[in-house]
Structure 1
């Protein structure tokens with residue numbers, strides 16, 4: 001199935017930023033959830049992600065990831081998630097965070 005095409009203007013509505021994971025903890029009572037604190041330069045945000053089957057909290061610390069910062073917040077297991085980090089999933093059980101390949105400041109805009 002081919003994904004629906006979107007207009008450039010639609011894509012430009014998505015605010016993608018570099019974020020540095022400064023803390024990570026398993027969400028008690030869940031199999032997959034991790035609560036993260038992410039430095040976005042001028043602010044820190046809490047994100048909830050289903051990464052526990054793929055990464056330990058220690059492996060996540062310090063990673064510079066791509067975050068959708070203008071996503072409507074959602075409450076997941078009583079925790080307010082203020083964005084979404086991007087990860088690739090090959091459908092075969094392999095998940096990989098989308099990261100940057102150079103040292104770039106948290107909060108940098110992805111374009």
Structure 2
């Protein structure tokens with residue numbers, strides 16, 4: 001389970017970093033589609049990039065991993081609600097749903113629940 005949790009940490013953190021750094025043009029379009037302001041988009045982006053860095057740091061400093069994973073799960077839950085708000089097709093829900101589940105697994109494992 002430890003290896004799976006570490007793998008999920010890397011997948012979630014690297015994927016989120018990739019999207020928010022290299023696919024930022026898509027983020028701009030999505031946030032306009034959701035009706036969110038640039039300020040909210042920038043806050044979410046800075047938060048997700050910071051949380052991703054914390055997840056990576058959590059590989060060496062395990063005590064921060066649960067907090068970072070729960071914070072990422074919160075943002076992924078918000079992403080799910082945003083998809084519902086604009087009635088996106090289910091395929092648009094899948095990435096944030098998978099990352100939500102991975103983040104909850106990471107937090108659960110690091111809290112000793114599984």
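What follows is calculated from the coordinates using simple rules that are stated; it is not laboratory data. It should be emphasised that the depicted structure is a prediction, and the values quoted were computed from it without experimental measurement. Cβ atoms are built from the backbone, for glycine too; each structure is taken alone.
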Open item on the list: Between 1, 2, which one scores greatest on relative contact order in percent (Cα under 8 Å, 6 or more apart)?
Closed with: 2
Open item on the list: Quick check on the output: 16.1 is mean count of other Cβ atoms within 10 Å over residues 50-57, derived from one of 1, 2. Which one produced it?
Closed with: 1
Task: Parent structure of the calculated result 15.5, given that mean count of other Cβ atoms within 10 Å over residues 2-9 is the read-out and 1, 2 the choices - done: 2
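To test your reading of the models, identify which of 1, 2 gives 74 for percent of Cα pairs over 11 Å apart, for residues 42-81 alone when calculated.
Source structure: 1.
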Task: Computed -1000 for helix-only ellipticity at 222 nm (-39500 (n - 2.57) for each DSSP H run of 4 or more, over all residues; to 500) - originating structure among 1, 2 - done: 1
- [ ] Could you figure out which one of 1, 2 the value 2.8 for distance in nm of label points 7 Å out along Cα→Cβ at positions 26 and 98 was computed from?
- [x] 1
